[in-house]
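So, here's a batch of structures to check.
Please treat every number below as a calculation from the coordinates, not as lab data. Please read all numbers here as calculations on a predicted model, not as lab measurements. Cβ atoms are built from the backbone, for glycine too; each structure is taken alone.
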Structure 1
């Protein structure tokens, strides 16, 4: 537009204002201006032809009208024009802050020093000559002395609001800085909560954590759009504009769907509330289905559906929490409180978007503030649910034990059965009120691991072979439990598990060896005792010399643990447990058809822990290039020893 044309337009506007302006004049006298609603100083006009251009304002008679009620027009099919009259005593920089994020396009015009200033911004076009701000469009307007007029045109397929706050630049900068910090803190809290629960899901593999993470992820995108963060900090692209328009609705539908599904599982609605379960399952399917269909529907129609669905889902989820709380489901207390904050904030935003509530600080930030509180509380709720499940499992186990010991005979029988599953010190601790999980050490320690195997046991022909093996394993366990002291968790070895024709055991942890003994030497002596016991048993059954045994010793860090679900059976895991089986299998590669007796294979790391006498009795085997031990590729050697079945062996003393 030419400057001369603007001068004519300006004169026409000023003349019309002199005769028909009914609104007040926004006066700037040099004092700071902070968050002043421009409604009293504004007139509006709705261009029902949708064809009016800016240069035509001075050529046509425009029916400007004062604004009554809120500056909110809902869904407008035509452009909204605003005219603001200001008077400045000095040159000053005025900031107009729009208080509604979702606006497709906004144009602002102002004339100064024979030059037409024109600003543009919006979801469809990004920012052009507007102040980058964390929430909504804000325009920096340089005013001159005297009366002047600012013209604003707003077009949007969504809801239309003309609510602006006026600021002087310094006050607005301080206000913007505080908002940036506030938004960053809240969004940062959401990110931390999202990452925290992601790690919990990866650790625990519980579905409710995955659903909560999915909900938080999409909800975070929704909040970035709501606060204007995405529009301000993401480079202009088709993806950016899609997210701020059709993608915004899709993210809302999917986040609500994740939320509904999470609620179904978290509150156990399938078992406890079948009718509520069916209703929410239908709502979940409807949200996912309509979310995809919405991509092909008009934006304005989807805006109305989002408003209705958000209110419906908010009330439904809050009601579900109340129902679960009434039946005294403890995690539901946190859930209801958490969703009360979030859904209350969401409901306020939906009512604000629908024009029911005014736009102000409370309604603008209610959802993000509620979301941050909700994220923290719901994480506590998930933790409480995990504790609840653990307590329930523990209570069921304790109830089972109490039931068994109600009568003296039942008590005796129950402890006889428990002795088959746990050690005597565990039974005593359970009697004293401790939980099963506290009766064995759940920590990491260095230990020796023994893998023992009967070679070619399937080829041994004897009608009582299974009974012979069972007797042998029982004798081996008795040897392991020599010097057992329940007050100090002391024994020669701990049996990890039986493997049909062999077993795994550990020396040094979780049971410590008697004071003054070298755990490595104890492990070596145990294998000698196992071989000796096997030879004696074979001789008693007329099988002497018909079968040989193989054993391996490894050393390293192992960890004791109880599983988090199912039957709580104490177990050990760690690299030495795996390597023990690998080293025991070495004889199949390097000593096939060359066995001179029972064979013992020792990992180099375990060899280093032996006393000098035992080291001298072992033979070193160097691995040639290309020879590797499975799962221990870095090994370059190992040690071994053959022990003749007829050799007189000294059993453990």
Structure 2
């Protein structure tokens, strides 16, 4: 999106954004009726009579007032940005939008798919596209009819792009099956899309994946239409099953003495990926002390062992392999190492330059690379800082690679770690049906692998989010389950920093036991001092207890260590809490809006953002956030929320309630 263009965002709500040349920051229009007006012109008509627009969007007021409201909205829109001044052409009877000035999010998705890419918006499932202009149905009955029509039209365009691109033989097979599955999620009762996805999975040699697609489709047909798939689809499933049986029998009678076959069990360590840190190579003409590269590696290994997400091979175990040119393949086949951290260090006077990269041993693909620089006087402190940053950067890249692999494996063959990643992907959508399914998956994973502590920590987080989102059938029961899961995790792994910090957060926020919480936080920070998520959980209680400046410092530190994390919306929200506690409402609102842009379904954040906006009389933003809260929580009331508010100061709780009321939420 260039400086002379603006973007209409229309998934999970709608708003308009764009760059501005002045010092006031970027444009962001969230006023519902202004956005509704632009969306109607941009997505459909391009030009419309003024009377039609007034009646469509302001149909709940007399005609004269509706026309006046339209005039005011058009005037404010044209004044908001130079592009809108050029794009909106208005005469006595008609309003037109000149094509080419406004980028539209749905068009960008179609362009990405057509160019052979998988847009991240489509990985969340069909709800993302089916939620185009989410919440705008309440503007009026006629506008709601139009929203439903345009939603289908946009969905059909994206679906056509997905099915066409999935058939391109020049694209990687894994990408094609991702596209085919996205098409099936958009049109979940399409037998044609189901067969296409099954055949692509079969082409990858993954019979289990093909049959899993069929099984899910069969269950959906039975539940929604009370019928079975067609004979053509059933015959394809039978053919795949028979071929799978024949292949299994052939494999059973064929010796498997291939020297390149990995000898490590695929689900060792619950399937957590195994990583090795290779010795850093000294380069350049200036000498480097021998101890320095080893010290850097030791720091990295130490930090990685604290994450609990990865198994790491000790430096001593691989020292004898460091000079081998085929070290990656040796590590893969002898030790089951799937990922390698490597790099080199170069000295230039008092300045040290460090390059670090993460790669996959089985494919040789570099997943991440970055450069660091430090000086000799700062070297001791810099080693720990660099190690923290490297570990926090590699985790999202490594988890993304593992999740991509897990999508291609039959669910029956997934490891505990892969099941955890797939459940977390569902959790982070904050779509209630997917969220509840994630809970069931985590419970089953724990039943199958009771000693897999990351699943227990994730289930504890699930219960916490369930309460915060207002989805709990009984908050007391969810909070008790949260504590049970985290204490069970700590019983088998007392140094799990995230479990300690999460338990401390919930003791501070829900149980109101600050002394216990502080002890847990201190233990967590000792166990995992540089882990972004551990730091994150220790911050809000500082804000709630009146230590706003300390909370800001702690949470900004956590944010500085967070890179491409799917939980980025939570990092922004927790920082917003700290700034709200400090009465820095502009900052709180800005961070709340950033969180809402990452995930528009996070109701805790929507409420706080509404209150912060109301405090500085940004009424358009406040009312927009309040409307989104009510669309997600129709029965929401201020009084119960304020009664349970974690702010220790009664005056702060009262202020929060008053601001929510000013934003338009019911008392």
Structure 3
């Protein structure tokens, strides 16, 4: 047909030519398709696929030899979860190793939130070689016991300043080996913009080379060259920072012992160096200095290097104890007559992690001891004056004050005079506090009357005992209101260690540790006459736990039924061994007060050794007293053995449990214990 176009003639000509070309091309393609077979089409498609495959292969080879290296990733491990880090983003710090994560502690234990562009840090150098170092960054401990090999020498953490997250954590034992590996680490792994946290633990100066010191000085250290034997040092610096680090501390050791570094701080992502070498931080405590001007005889507390140190409560870092009622339980301290001794007691209370000063009350007699109120104000503690002189009345004032100030508290803790608290006193009490709901338990104590070094070696063990050891104990407030208050003179007119609640306990027991959590400081013969009982209890070297954390292994066995089942398991276990002794052996041992002639051999650690015997004393435990004197437990001619539980006594030697099992205990009927020929006394 004809195409009719209503356009100008020139336009008609152009369109006509285009249509003709299009029709020609269409017919040509149609003719070409008719000549091409289906097999030929598949062959051409196959050639094209091979060409694409070869092209990608050649590109891959090119990238392998000439392209950028692959991006490695670090993965954080916690429990069974794995979290990749860093996230892909501008400015990320790329590392090529795995880093472990230990305890997760929100804000690293700081009681406030860090400002924007700052991150929290906790640095702890430990108090002894067994108290391992810790470094927390942004809520994660990356240097800790068994975490990234934290230990003796230099401990270092690299922080990505962009993300404010740790990306590398290393430990270098510069006591046993040279510092060459650490030098390579500083040169290769601490890159421009990275923040370095470095801290010593135990002894780090022995093999710390000149080059290592120079590298740390280049990073901003002004004091590393002064590090001496067992000095404790830490620094936080940033690669590229000009000047000296604003975060650096060096503490010299004294007699081979060191002052621990324990710092919580907020660190900015961009550090500003100091142009001149910074002076040591000036500490100022005007109230303490003024108090010490009038009480210079309190030598340690008021020494020149201590009188300006701020007094701050220790922060709780054990997440398992967060929320425990122990940290809201009133602590009633009986002051005694010595201001120096009271000061030491208050210092050990303030150092308890999680302590809240407002719950501490010191009960004192202003006629006997002066300036207690001023001393308590330095610590943030409360003071309660009383002119009562009889001991049971003083204790009544303590209980009534606790009830009046803290009516909502279910418990009350009493600290008798002259005590020093172990670092884990409150942690120990908090971990077994729930056992007070057992109606067969009347109180929990932090002191073991049998806690002498040779028979007290298991800080993880606790026992049920029939006597009331006193010293430092926690009791239910309801127990005081219903049972003690109506009978204070009859039950509590003596010191706790002299024997409380001898009548009226209705078969209830106390819970005590194998290793004591308090130490009684000798008061001196001018303040306390040396009676045979005092000599037997306090004039011997005692074992006290010195670790910050000592978890209990049998806290869940302390209820009445479970405790007996636990004893049965111990006595029936394959680790239980019978110690066969003769009466002559025991008498000779007791006479010499030494077990040397018994030739005891403990082959296995944490095994159970049992001494079964027949108790012939019908009115007491004369046979048990001889055994106690022989093995070095508490012994007094006019006192019963301490630590008894239904005719059985438990203690530990060289990490093993030892049990004196008399025929008055129900478990004595078991074989092979009932076949013993030992009869005492």
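Descriptive notes on the structure:
- Origin of the value 14.1, where mean count of other Cβ atoms within 10 Å over residues 178-185 was derived from one of 1, 2, 3: 1
- Source structure (of 1, 2, 3) for helix-only ellipticity at 222 nm (-39500 (n - 2.57) for each DSSP H run of 4 or more, over all residues; to 500), computed value -8000: 3
- Source structure (of 1, 2, 3) for distance in nm of label points 7 Å out along Cα→Cβ at positions 50 and 562, computed value 7.6: 3
- Comparison of 1, 2, 3 - label where Rg/Rh (Cα atoms, Kirkwood Rh), for residues 154-361 alone is highest: 2
- Between structures 1, 2, 3, the greatest calculated value of mean projected area of the Cα convex hull in nm², for residues 530-585 alone is seen in 3.
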